1. Can you say which of I, II returns -12500 when helix-only ellipticity at 222 nm (-39500 (n - 2.57) for each DSSP H run of 4 or more, over all residues; to 500) is computed?
2. Among the shown structures I, II, from which was the value 11 of relative contact order in percent (Cα under 8 Å, 6 or more apart) calculated?
3. One of I, II was used to compute log10 I(q)/I(0) by the Debye sum over Cα atoms at q = 0.11, 0.12 Å⁻¹, for residues 199-414 alone, and the answer was -0.83, -0.94. Which one was it?
4. 0.30 is what came out when FRET efficiency 1/(1 + (r/R0)^6) of positions 31 and 431 (r between Cβ atoms, R0 = 30 Å, to 0.05) was calculated for one structure; which of I, II is it?
5. If semi-axes √(5λ) of the Cα gyration tensor in Å computes to 49, 32, 19, which of I, II did it come from?
6. For mean count of other Cβ atoms within 10 Å over residues 407-414, find whichever of I, II sits highest and give me its label.
Structure I
Amino acid sequence: MDFVSYYDKILIIMTKLIKIFDTTLRDGEQAPGCSLNIQEKLEIARQLARLNVDIIEAGFPISSPGDFESVKAIAINIKGPVICGLARCQEKDIKAAADAVKYAEKPRIHVFIATSPVHMKYKLKKSPEDVLKTAVKMVEFAKTLCKDVQFSAEDAGRSDPKFLYKIVKAVIDAGATVVNIPDTVGYTMPEEFGCLISDIIKNVPKINKIDLAVHCHNDLGLSVANSLAAVKAGANQVECTINGLGERAGNAALEEIVMGIETRKSYFNVSTNINTKEIYKTSRLVSNLTGMIVQANKAVVGANAFAHEAGIHQDGVLKERTTYEIMNPSDVGLTKSEMVLGKHSGRHAFADKLITMGYDLPKKDIEKAFNSFKDLADKKKEVSDRDIESLIKDEISVVPETYKLDYLHVASGTEEKPKATIRLTYKDKTIEDMCEGDGPVDAVYKTIEKLTGIKATLVDYIIQAITGGTDALGEVTVRIKKGNNIYSGHGAHTDIIISSAKAYLNAINKLIEEN
């Protein structure tokens, strides 16, 4: 018997629902190098809908034509969650947000203005009275365009509590359906933030008529702790991102908040609508498309989250899983089953395995993935689930292949200067050249730079072995910088030099697509 589950079932009589507001596509994308195109945002939004988040903050429509179109596309195509657009307390922002989200089944406009003394004095150059008037006026304006209006008091964690009570009451009277209390710079401590939420509930009339939300940043590593303290204090909506992506040190991680609530049901006495079995897949998708690698010791979704090295731990888990595992790996979508298909496996078995792994691909993409699987199976005796997952990410790209690798040859040695010869396919023709470099990867990248004519700075170069063994599939993730923008790329192959070339080309193609 699972003691923890039994204990929870005994103690839980009734639970309050905590709404999960995912801002991966807005705040998460603001992290340097996390730029996504419309197709990638749609792919993530579809997965967030499968995850069953309550609200998707799809972007900041006024910030760029591309962001407006992304929010609009998500509003049109994604069913189920509320689709939200961010706006400053300015009429032009609010109008843009309304125009973008109006196509959604359940649209929301999210307006914000700073309320801390330092922000009001130095950033806004407004008095508290002016900020209050602006907040009320803009909530009223937003309400004329959308029934569901959320208001955020930016930098609430450093705001005067009495002023917060006043502005929260005023925007509720003006028609706000949700009020968000953000710890914008990750300044507060959990007990302190929990008390702030409790005090707002005690001091603001009609607070029980709206949803009270929190949005915590991770500058001191406390975003999840602060969010959960707020839940315990009475907040019923939590803003978070997949893998904790976001500005600076990031946001509260959705997977940690949800599994914290799920694992400690008897403590929080609340629940969420999240389909936890989609957590791992969502984490991997966001990591792949943003190029932001999940650290091995990351809670819930890291490679080591359910790994046991110490003998005492291994012995305990073998005797009874709950001795050292407070979560069941299968609850977050992890499975210990391995694909034992090899080079003699057919399309039907391969397609069936994809379904069991949670992939719903069109026939043409299944065929493309199958061909790559057969090529890999010729090089490896057995192909694991992780191998298949990596192949799908590599082959089924939502970025048009303006440049495609056709041929690569590298010569390198202790007494030979590395050089790479590369042939690319470009606009139905092939182009070829050769360059030397300080190492084989440097030679490859210089050759690609020469062939494409695109000079960019390599910011990050990360290699991961998908499985053990000398025949392991190797993943390479790169981030390149051109001007003020950073673009990520991904490549997978048993030859790490080929992986490196594919990753760099993927980043180049993304750069081309977005310019």
Structure II
Amino acid sequence: MRAGPSVVEAAMEAVETRWAQSWAWLRGAQAERWLRVCVVGLAGFFVALFVYTAMRRLHYPYDLEWVESGVLASIARITHGQPLYAKPSVDYVPYLYAPLYLYVCAWVTKLTGVSFVAARLVSAMSALATQALLMMYVRRETRSWLAGIAAAGIFASLYFFVEGWFDIGRVDSLFVLLFLLAIYCTRFEHPLIAAFVWVLAFQTKQNALPIAIPFLLLYWERRRPMRMVMALGAYTVLAWGSIAWLNHGSDSWYRFYVFGTVKGLQLVARSAVMYPEEMLLRPLGIIFVVIAAAALMTPVSLRSRRAAFYAAGSLVMYASFWYVRAHHGAVTNAMLPIYLWTLLLFGMALARLMVAMQRGELGGAAWINVLLLAVVFQMASQVYGPGTLIPTAAQRADRDKFEQQLQAIPGDVYVVNHSWDAVLAGKQAHAEGEAAGAVIDAGGVESVAFKQEMRSAILQHKFAAIAVDAGYKDYAPWLTPDELAEYPVRVAVWGSENGRVLTSQPVEILLPCSAMTSGLAAKIAMPGNSPVGECKEQ
């Protein structure tokens, strides 16, 4: 009597049957329609999810990211008619960025008032405009709406991976919008328009200044060489003209901050080495596979102007932003232009592969669906809950109580990396720790003079208290031990460090010994958490 099939054989037959059924489904037109709907639906979902999350974060009254505070202090100076760039002092040090974003935000404050709303609104609207421009750009290159929607949707899906940078009140989102617009104009518009937009991008973030030159060189055509000459000439005149104008208007402080302080930024070996894996392959692994497949399976001649534009542009982009990312202080926000460029290449690669498959050159309809399925997986891998990026009621309450602690301290308080908290407490803003560190790291007579002024203010007890974040001895090494010895009493801040949504937050208030004898330290301390520190006077 013949034995029946084994359990293993039966299982293998079931798998083979299921695989055959799945492959048959993938070959059908219905599968392609469903997958197209999934791609478009997921793209719309991520855009809507970003809008919802950004709206929930828009009115949070404290900084989402510690540099937001100093940015808002700079915007407030503009609205009050004070110079943006000035001699570094205990009371004010601007960040090392170009000014356009800050002036745009200052204009928006006429509608919103001076608050984080203005800065975040400009960033959020810029991010949405970037997604729309990316979609239109890919559509123009490929004549495929699906490819454009997929590229824009995947960019929107990176919102959580980039730690919510799209709507943070910093220069990055407006810079990325202008950067993409400059590339678009270089590809499709008149050289004078492209040169002008590149200058706008540069005056938002100075990274664009050198990158614009190789892109404008791509205007070269043997029959029309004057287009390249016109582009470079206009860019040179506009860029250096704007530099001279801003430098003259600021008594040369514009040049000191925008170009002088960046020389103090040091290379970080780990960031340089881990750049491809952590910053590129981790979030966009499938995307690079699609780009590579298109390059290998649908090759194009580098003699064509379009192919040369994107080949040369890729060399410039990946090398330039590797160099930027390798420096101290560069975090996820530095990679946003690279993600845009990569998704631009992806959109064109997706369209080329689909056209070749529709023609039967690469295996036919089933492989179109496999490709679309990979796009769906890429998007689905970035799904996040909006609550992971929205400050909680408990975090809001902690910062409210911190404000009460600041208000209870008579006199001036130096909130090292959250100067707007001091303003909200009715006190004066002072130099942000990160901006102050950039000035000191740059060296030179300005650095020495500023450090001496800061040291004198601390040793002479200009401040009734100093509020610091965790690890302040690392991010603000210019606070020397003998200076900190003037403020030996430590009081914990409500809520302490909570990084679930927010970046570094205040954790301690440093007080002089007089705060112990006067009872101030006990007054502002949390219940059950007594002040700590030794004072010789006692």
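Throughout, read-outs are computed from the coordinates displayed, never taken from laboratory work. Keep in mind that this is a model prediction, so the values were computed, not measured. Cβ atoms are built from the backbone, for glycine too; each structure is taken alone.
1. That value comes from structure I.
2. I
3. Numbers: I: -0.73, -0.84; II: -0.83, -0.94.
Considering all the candidates, the number was obtained from II.
4. I
5. Numbers: I: 43, 29, 20; II: 49, 32, 19.
It was calculated from structure II.
6. II
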